[in-house]
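Chemist: So, here's a batch of structures to check.
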Structure I
Amino acid sequence: MSTIVAESKLQDEEIFFSTDFLSRCAVGENCVTVATTVQVFTGVDANPAAILSGAPTITNNVAQQKIVGGVPGVVYLLTFAARSSVNAVYLNQMKIAVLTSPALNP
């Protein structure tokens with residue numbers, strides 16, 4: 001399993017986070033399905049799953065999940081589980097910190 005520390009996100013941002021399974025797959029093997037889960041790594045959030053928006057996708061062994069909201073000061077642990085064309089399961093994890101959004105109006 002691979003764990004990376006991703007960019008922080010502002011609470012008001014909606015960002016797609018992605019992880020690459022290419023190095024985990026054998027030649028000719030492709031990841032065909034993916035699922036994501038999230039839990040609190042540090043801090044307090046009674047409903048961490050609320051940061052997941054929609055279903056994850058996987059294309060060319062790169063999984064992607066849209067992340068929204070979150071509680072400022074909380075670090076979340078996002079887990080991507082991918083199933084490959086040879087029925088192997090690979091896990092990648094990502095730590096995502098949520099920061100307070102400044103009062104900006106684009």
Structure II
Amino acid sequence: MGRSALQPPRAVEDALSAWGRAIRTARIRRQWRRPDLAVKAGVSTSTLQAVERGAAGVGVGAYLSAMWALGLLDLAAPLTDPTTDETGMLLEAERRNTRVRPARVLDDDF
């Protein structure tokens with residue numbers, strides 16, 4: 001029996017479609033054929049086709065490899081910046097201990 005495919009949330013599908021369109025547009029602007037980009041990205045032509053369609057079943061590595069081959073990997077950098085996670089930073093701030101503890105005095109007397 002095959003793997004059951006779960007449908008990702010609509011927002012995820014929209015984001016993947018936008019990534020795929022951006023990759024396709026960048027490839028066309030560079031006048032690269034799909035097989036040429038596939039070789040540069042280290043993926044198969046069929047995988048690159050799926051990336052350009054925004055397919056959810058394709059690994060994120062294929063998307064990032066295509067971006068890298070096109071010189072666009074820096075566009076994904078904000079995704080890895082933890083300071084852009086406002087909700088996480090607010091939750092962390094709420095959990096911080098507000099009690100101030102005096103510093104321990106180290107005894108160097110042996």
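Chemist: State the single structure among I, II that was used to calculate relative contact order in percent (Cα under 8 Å, 6 or more apart), giving 39.
Modeler: I
Chemist: Here's something else I'd like to know. Match the computed value -0.47, -1.17, -1.24 of log10 I(q)/I(0) by the Debye sum over Cα atoms at q = 0.13, 0.23, 0.24 Å⁻¹ to one of the structures I, II, and report its label.
Modeler: I
Chemist: Comparing distance in nm of label points 7 Å out along Cα→Cβ at positions 45 and 77 across structures I, II, which is largest?
Modeler: Comparing I, II by distance in nm of label points 7 Å out along Cα→Cβ at positions 45 and 77, the maximum is at II.
Chemist: To test your reading of the models, identify which of I, II gives 4.6 for mean projected area of the Cα convex hull in nm², for residues 13-68 alone when calculated.
Modeler: Structure of origin is I.
Chemist: Of the structures labelled I, II, one was used to calculate helix-only ellipticity at 222 nm (-39500 (n - 2.57) for each DSSP H run of 4 or more, over all residues; to 500), giving -16000. Name it.
Modeler: Source structure for this number: II.
Values quoted throughout were computed directly from the atomic coordinates according to the rules given, and no laboratory measurement underlies them. Model, not experiment: these values are computed from the prediction. Cβ atoms are built from the backbone, for glycine too; each structure is taken alone.
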